[in-house]
Each structure stands twice: as C-alpha cells, then as structure tokens.
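Any read-out appearing in this document is the output of simple, stated calculations on the displayed coordinates, not a laboratory observation. From a predicted model like this one, the values you see are computed outputs, not experimental measurements. Cβ atoms are built from the backbone, for glycine too; each structure is taken alone.
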Structure 1
Amino acid sequence: MREKNIVVLISGRGSNMEAIVRACRQEAWPARVAAVISNRPEAAGLAFARAQGIEAQGLDHRAHTSREAFDAALIQAIDTHAPDLVVLAGFMRILTPAFCAHYAGRLLNIHPSLLPAFPGLHTHERALQAGCRLAGASVHFVTAELDHGPIVAQAMVPVLDGDSADQLAARVLALEHQMYPRAVRWFVEDKLQIDGHRVRQLDGASQLWS
C-alpha cells in the first residue's frame with residue numbers, strides 16, 4: 001500500500017490535528033501529514049506543525065475579496081501537496097460547493113454534535129437547551145450541504161445534571177481525540193466504503209464511541 005498524503009486545515013489550536021499527527025507517527029500509518037494550512041496566519045496549531053517538521057502555511061481569508069476567491073486560493077495551496085485526503089480539524093469556514101466538489105469523497109470533517117442534530121455553531125449550548133440526555137461528535141464526509149455528509153463515526157457522552165456547555169464540550173473533545181484519528185486511519189487504509197448516505201467500515205469495527 002503506497003503512502004498517502006494528508007493535508008489538515010485548521011483555524012486555531014488544532015488539538016484534533018495534533019491527535020492525528022501523533023497517531024499517524026506512533027501507529028505507523030501508510031500515510032503522512034504533508035501539510036497543515038490555516039485561514040488564520042496566527043493560529044497556534046501552525047507552530048505545533050512546524051515543530052513536528054510539517055510544512056505549515058497561513059492563508060488569510062481576509063485578504064480575499066470573496067469566499068469563492070479564498071477557496072480557489074486554498075485549493076491551489078492544498079493541491080501543491082497532492083493530497084489523498086483533506087481533513088478539516090476546527091476549520092471555521094463554510095466551504096463553497098466548488099471546493100466540496102473538488103475534494104468529493106476525500107474530505108473529512110468532525111462536528112461536535114450527533115448529526116443530523118445541531119448542525120452549525122453553538123452545538124453544546126443547543127444540546128443543553130434542548131434537554132438532550134446524550135451529546136457527542138460526528139466524523140463525516142463533507143458535501144455542499146453544511147454538516148450533512150455521510151457519517152463515518154460518532155462518539156457519545158451523557159449529558160449530566162448541572163453540565164455547563166464548557167464541561168460538556170471538554171468531555172466530547174476527549175472522545176474526538178480518539179475517534180478522529182481512527183476514522184482518518186480507516187480512510188488511508190482503504191477501510192471505508194460510501195454506500196449511498198451510509199459509510200461502512202470494511203473490517204466491521206465499531207463506528208461508535210462512548
């Protein structure tokens with residue numbers, strides 16, 4: 001199996017990116033994180049990537065006149081690294097349909113809710129307001145419809161009495177750091193199959209975390 005190239009997109013600290021980088025090296029995946037790119041040049045995660053010897057680039061979305069212009073520049077930057085997979089790890093940009101189409105079937109995102117519930121922002125606050133007894137996160141393939149692509153894996157945590165949004169977010173994030181690297185590894189090892197709107201793990205491994 002040839003080594004695959006992964007490009008990770010971040011907007012801030014990139015803790016899920018860090019988890020993926022570490023797992024890739026420690027578990028000797030047939031892949032490498034070829035680059036980390038942020039729409040915010042000051043993003044802390046870029047410093048981590050550089051310290052790991054990974055090419056890191058800040059591409060400021062504020063320097064572009066439109067969302068389409070930024071996405072076109074972003075595609076050009078990503079494709080320099082011949083990516084087999086593009087991973088969104090806290091990348092706080094809504095992507096254009098053209099971008100999603102360009103990377104169809106090789107673009108993964110993690111969203112901090114049990115999709116299809118609570119797409120978009122403020123997921124933990126919304127889960128608490130709705131009285132949910134379970135919350136979590138979902139890894140999914142990205143399509144042009146926001147947070148609605150085929151689901152690869154989901155992690156669940158109980159919502160505890162007295163939870164704040166920050167407390168709930170912290171418990172969910174701990175599981176994200178386990179689930180996202182595993183889902184990325186499945187992709188690079190060719191163990192995922194998209195069947196309509198369902199994603200199958202070809203080894204039969206559980207696609208649920210709790």
Structure 2
Amino acid sequence: MTYVVLEGPDGCGKSSQAVGLAAWLRDQGHSVVHVREPGSTPVGESLRQLLLARATGDLRPITEALLFSAARAELVANVVAPALRRGEVVVAERCYLSTIVYQSIAQTPGLDLDWVLDLTRRVHGAHLPDAIFVLDVAADVALARRRARDHDRIEARGDGYHERVRAAFVQVVALEARAQRIDAARSFDAVQADLRERVRGLLR
C-alpha cells in the first residue's frame with residue numbers, strides 16, 4: 001500500500017504526469033487508484049464544480065479551505081483509505097499542500113498556517129501521503145501551458161497571485177518532510193522518469 005501525490009502550480013503538468021505514472025504502475029503489476037482533488041467522489045465532484053466555476057465569484061479563504069477540506073475528507077474516508085487497506089497504490093492529484101499554499105501562504109491576507117495544519121490532520125487522520133512530489137515550474141512557463149485551455153476560477157486570478165503560488169510551493173517543500181521538489185520545466189519524459197524512479201523506492 002503506497003499513497004503518492006503530485007502537486008504544484010496550475011500548469012505544472014501534474015494531471016498528465018499522474019496519468020502516465022498510474023499507467024506505468026499498472027504495467028508493473030500493481031493495482032492503482034488514481035484520484036484528483038477536489039473530486040473522485042460524488043460530493044467531491046459537486047464541490048469541484050462549485051469551487052472552480054467562474055460564476056461562483058469570490059470566496060473568502062476560509063470558505064475555500066473548508067470546502068476543499070470537505071471534499072478531501074470524503075475522498076480520504078471513502079476512496080483512499082479503503083484502497084490502502086486493499087493493498088493498492090493511490091496516485092493523487094493534489095492534497096492538503098494545495099490548501100496550505102492557495103488559502104494560506106499565497107493569499108493576502110491568508111489563513112493562519114497552524115489552523116490549516118490542524119484542519120488537515122483532522123481530515124486525513126492516519127492516512128497521510130507517503131510522498132508528495134511538487135512539480136516546480138516558473139510562473140510564466142505555467143501560464144504559457146495554461147493558455148490553450150479555458151481558465152477556471154482560480155486559474156483566472158492575476159499573474160501576481162500565481163507567482164506567489166509558485167513561491168509558496170517552493171517554501172512548503174522546505175517545511176514539509178513528505179514533499180520533494182521535481183523540476184517540471186524539463187520534457188514530459190524526463191519528469192516521468194524522475195517520478196518513476198522515486199516512486200519505485202516507495203513501493204511495498
């Protein structure tokens with residue numbers, strides 16, 4: 001049972017890398033559950049639509065943190081924990097690190113970090129990720145990658161906000177023992193090879 005997370009700023013490539021990683025793990029003979037936050041449960045998908053729809057408008061950071069955490073609580077309890085008990089590998093797109101970054105460090109003013117950490121511990125219980133791989137890419141590169149798609153409510157925030165998000169991810173890698181930085185400015189294949197090598201050492 002192994003639980004790994006791909007994290008990083010919008011446009012870092014985590015979704016495509018997660019798909020590639022899950023496929024490789026299945027080829028290696030592992031049973032894999034690939035999930036996304038928010039989402040991957042009925043409640044999570046409904047909250048995802050609410051949180052990312054531009055029509056939702058502005059929300060207070062505490063409202064966002066509580067809604068993201070509600071989706072996460074359902075995901076951990078109903079999908080992640082059962083998968084780990086079955087001995088499966090969980091590959092997740094995003095985790096509590098996003099709440100720390102987006103609703104605490106990158107917001108001005110943001111939520112108290114200790115409060116967010118306490119909320120996270122209550123949501124996850126004993127089921128914390130084994131490793132969180134933060135795909136780090138410069139804000140201008142991430143923006144160029146996002147230009148080909150419609151921006152959701154959070155992606156539509158200004159360049160200054162996304163620069164703070166990137167800087168916040170770099171900051172939390174230094175603070176969070178489970179987090180590892182991966183240079184995501186490289187080619188897809190190079191990043192994927194790096195991920196596979198790191199995950200190989202976690203499998204059990």
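Summary of computed values
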| read-out | value |
| --- | --- |
| For 44, 36, 31 (Cα extents along the principal axes in Å, calculated) the corresponding structure among 1, 2 | 2 |
| Structure (1, 2) behind the derived value 1.13 of Cα Rg over 2.2 N^0.38 Å, for residues 45-132 alone | 2 |
| Among 1, 2, which structure scores highest (criterion: FRET efficiency 1/(1 + (r/R0)^6) of positions 85 and 125 (r between Cβ atoms, R0 = 35 Å, to 0.05)) | 2 |
| Structure responsible for -10500, with helix-only ellipticity at 222 nm (-39500 (n - 2.57) for each DSSP H run of 4 or more, over all residues; to 500) calculated and labels 1, 2 on offer | 1 |
| Given 20.9 for mean count of other Cβ atoms within 10 Å over residues 101-108, calculated: source structure among 1, 2 | 2 |
| For mean count of other Cβ atoms within 10 Å over residues 93-100 computed as 24.0, the structure of 1, 2 it came from | 2 |
| Parent structure of the calculated result 1.6, given that distance in nm of label points 7 Å out along Cα→Cβ at positions 61 and 117 is the read-out and 1, 2 the choices | 2 |
| Given 34 for relative contact order in percent (Cα under 8 Å, 6 or more apart), calculated: source structure among 1, 2 | 2 |
